[in-house]
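As structure tokens, here come the structures.
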Structure P
Amino acid sequence: MITFILGVSAAVVVGILVWLVINNIKLNKQVKLHESTISNIWLDIENRYNSIERDRNEMQRVTDQRIDSVISYTDSRFDKFANVIERNYVSKTDNASNTISYNN
């Protein structure tokens, strides 16, 4: 009788060990699947971040170019305006200084 109980106990223990090994293999597969999923998600996040960063840098470059263009245009307009004022002022003062000076 004791041999029968030991045999049944051994069979139960072997069955439990087989079940634990199978569950462990299944869990390892799930862990690997989740790790690869997490890795793919991080790669996707990194790619999207890099894309956003490239777009932001491009927008910044275009904005800087536009600002430089506007500043350059404004500077040229002010230079022309200053030349007109200087020309008009100089021509008026030259006309005013064309008088005869008797003090020389």
Structure Q
Amino acid sequence: MKMSKPLLEKSDFYIQFTDEELKEIGWEKGQKLSCTYDEKNNSIFLKPYVKVEIDMSSWDRELLEFLIGESCDKDISCNQVIEDLLVQSLNIKDKKTSSTELLCE
């Protein structure tokens, strides 16, 4: 079966920082950033991820197999699985804290 398909164009946008700019704002080359768009001000905010050192040597085999399974099922890296779980956990904790606990009087 012969089929012809048109060739489509895809454009990427990016912001390039010089070494001096990275040093000035305290970022590193290749550092992972979160990006949010503020429609009200028509602005983009870049915020660097915080580095977290995790020692997985004491994790049991079942947990490691779970992480690998999730990684394969979702076709994402194990690091992304761990990040997603941490973010989910922090969001749940924030919701509980903000609605049920009095932090100061």
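Each reported figure results from applying straightforward, stated rules to the coordinates on display, with no laboratory input. Since this is a predicted model, take the numbers as computed values, not measurements. Cβ atoms are built from the backbone, for glycine too; each structure is taken alone.
Could you figure out which one of P, Q the value -35000 for helix-only ellipticity at 222 nm (-39500 (n - 2.57) for each DSSP H run of 4 or more, over all residues; to 500) was computed from? Mind showing how you got there, number by number?
Values: P: -35000; Q: -13500.
This value belongs to structure P.
When FRET efficiency 1/(1 + (r/R0)^6) of positions 56 and 80 (r between Cβ atoms, R0 = 25 Å, to 0.05) is calculated, the result is 0.95; to which of the structures P, Q does this value belong?
Numbers: P: 0.10; Q: 0.95.
Only structure Q yields this read-out.
With P(r) over Cα pairs in 10 Å bins from 0, in percent coming out at 11, 12, 11, 10, 10, 9, 8, 7, 6, 5, 4, 3, 3, 2, 1, 0, pick the structure among P, Q it was computed from.
Values: P: 11, 12, 11, 10, 10, 9, 8, 7, 6, 5, 4, 3, 3, 2, 1, 0; Q: 9, 23, 29, 25, 11, 3, 1, 0.
Matching structure: P.
Name the one structure among P, Q that P(r) over Cα pairs in 5 Å bins from 0, in percent, for residues 40-87 alone of 5, 19, 11, 13, 9, 9, 8, 6, 7, 4, 4, 3, 2, 1 was derived from. Each step should come with its number before you reach the end.
Values: P: 5, 19, 11, 13, 9, 9, 8, 6, 7, 4, 4, 3, 2, 1; Q: 5, 16, 21, 20, 13, 8, 7, 5, 3, 1.
For P(r) over Cα pairs in 5 Å bins from 0, in percent, for residues 40-87 alone, the value 5, 19, 11, 13, 9, 9, 8, 6, 7, 4, 4, 3, 2, 1 is produced by structure P.
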